[in-house]
Structure P
Amino acid sequence: MNTINAAKDKQVWNSSKVIDVYTTVAQLQKPEQTILNLLRDRLPFMRMLDLGIGGGRTTVHFEPLVYEYLGSDYAENMVEACIKRFPNVGERTRFEVVDATNMVGVPDKYYDLILFSFNSIDCVAPEDRNKVFQEALRAGKPGGYFVFSSHNLRYLRTMYRLKWYKKPNELLYQFYRTAKLIYHNGLPGKYDRNDFAVIRNGIEHFSLNIYYSKPEYQVKVLKQMGFQSVRAFSYKTGQEIPLSQLNSVTKDAWIHYLCEI
């Protein structure tokens, strides 16, 4: 059975090879752009906590727009890379090491917008996942927003399907990847009745285990935790998905969630 080892995973995110890649990325994903546009008029008045910033991809877009910005990651080397990448930020912007499951030093009811992007929450062990939600509720200002993305368990069968490529090397890689998925996880049908599972999906050369959940289950958990007006957005299109349709979403590798605190 796959398990998530946060300490071991942290070594991957702190590696210079991974950091070199992440510090060159700047584009928002479609649902992130949708959510930015929805909040754009309010961003100049918002204090923002950007969790799991990696190499600063979301910093490029949000930091210039918000009133106050704290960019953070649990990987110390990622934070140092962001400090180097953004040397000219003003006093209203800081970069610090923060563990999303235990945000020591982050004040209560302070941030208007908390973002945990690019499925970073899925690197948190299932037993610690609710700690992230509790911390977001603690640090977020009432009426503020918590935004995050998470892998979609209903996409799992799509991951296993072979795609046809004309180039032999690309076709061979498809067979290799599917074989690795089966080796590490078994066949996808074994997860059909699960609300969530930990999957080795190929990220960083199959070195990491990642949390997947059914979108409707994730919404249920968020509501149980106390978040209000939960909304879901498609990774592929950036458009909002009605909550009543989440149990049929199989083409989106992950879903973005916008929750009121």
Structure Q
Amino acid sequence: MRLKGKTALITGAAGCIGFATAQRFAGEGATVILSDINRDACAGRVKQIAVAGGIADMAIADLGKEAQVVAMFEDIKKNHKRLDILVNIAGGDYEPMTGLEDITDEGINRNIDANLKSCIFCCREASKMMMEQEYGKIVNMSSIMYRGATSPMQFTYSASKGAVFSFTRGLAMNLGMFNINVNAIAPALIEVEALKQGMGQEMWDAVAEDCKTRYPIGRVGQPLDVANLALFLVSEESSFITGQVIELSGGIRL
């Protein structure tokens, strides 16, 4: 078991990608702490992991609010004593398909809060514990849109994910001396329920079919694809990798 004896916090854990990651880590022996803003959904995920034989706890917080993040980490330190792994998956696009002339202050703030501030706050608090331990693994969630060229209608989302890219590199430079690895994953299209529901089944089927011809691998990504890469990045197998943003794209950028 690659994560036996490790304690891992996964944010956005009630969602498809977060839950797949929590399951994967629990299956490798980690004690997983599932964080989400949705208490009921998160509790259900914790129960599923426990039923499967894993060890899971939950931490409910709005990660865009600094005070709630600080309180969450205080509870983690009290209840678990240490934190070996942080995977920041919480986020989303709260201003999708918005033209330049229609960008709003509210949309900017929601995307920055959900995708960037949540990441920065959690990394800041986790690094305090990890520096004291002189050990840690941090994985942040960017997107292939971090380059800003994939979609002309996701300006603020792309900007927030580009900022995660920059923040990850800076954090890696600062934390390497404490034996802490910091990397990010930049996925292409991943099949998750929230996206399918937002698009509608008919549009989703059309998009997924189009991807079969445009992605060299011939399919859209799955939550397990993200979970498998995250597992590698938090394992000892990746101990000499830090400051990297790894595209999980099925080859779409080749």
Structure R
Amino acid sequence: MPDIITDPHAHLGHIAQRLGIAAVKTVLDLYEESSEAFILDIGTKPGDLKERRLSFGGYRCVKFSAGLWPGRESFAKPRASLAYLEEDLQSGDCVALGECGLDYHHMEALPDQQKAIFRSQALLAIEYRLPLIVHSRDAYMDTLEIVAETALYTPVVIHCFGYGPKEGEKFLSAGCHLSFAGNISYKNAGPLREAFRLCPMDRVLCETDAPYMNSMPHRGKASTSLDLSRTVDVGAELKGIRSEDLSRQTSLNAQRLFGLKTPRASV
């Protein structure tokens, strides 16, 4: 029986595309049997909440966010994209806004265009009193500038954190939470592991970003939320604590962030 651990960042529709809808239902059925663990299904495209809600809204264990990933679909008609997003937020079905942010690796729009739509979403997160889930790749300084302003008013999560300890300290000083995925287990992830070690227990999260970022020894294979336990095992070793203590604390942190029921115990 795999460990059932709260996964604060997964893309259930993408998992279905990679592994089939039956695989997703198997995962969700296992999570339904847990009294507290949940999966946060993350929005990335304009107006995608309706389809995700139709597919997975019948599961108690599934919670939703809505957001505009920094990709071409969002930038094609930015005003319309933001209007779709606000419509999703008004539904009341979202516990967070995101993922959104800056991606200077794929660079599907100019930095100024990316920053403009990111700032707009940060303002919506503040307006709707929702945590902001942030994607940041090769865009540390510009991301920090925006989230430092936002974190004064609403919680901010740097998802799939991909920087080192110095950057981690800056994000933490700005009031952010750091969420780590399976790449902390990769051979070349020394700086990332250092960032994990320094992250305070009350501001660390562990996620899958499923179907991506599968932890070793399954790097490159499609992941699901059932793979989260291996990431937690690596994180627990880095912290010098038991895996069950880390999973309990990260679940508690996620429940607090997203305004959901608090687990019975914490470390």
Check: distance in nm of label points 7 Å out along Cα→Cβ at positions 52 and 196 computed as 1.7: which structure among P, Q, R?
Finding: Q
Next item on the list: For structures P, Q, R, calculate percent of Cα pairs over 20 Å apart, for residues 76-219 alone and state which one comes out highest.
Entry: P
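Looking at structures P, Q, R, which one was mean count of other Cβ atoms within 10 Å over residues 20-27 calculated from, given that it came out as 24.8?
Q
Any read-out appearing in this document is the output of simple, stated calculations on the displayed coordinates, not a laboratory observation. Computed from a predicted structure; not experimentally measured. Cβ atoms are built from the backbone, for glycine too; each structure is taken alone.
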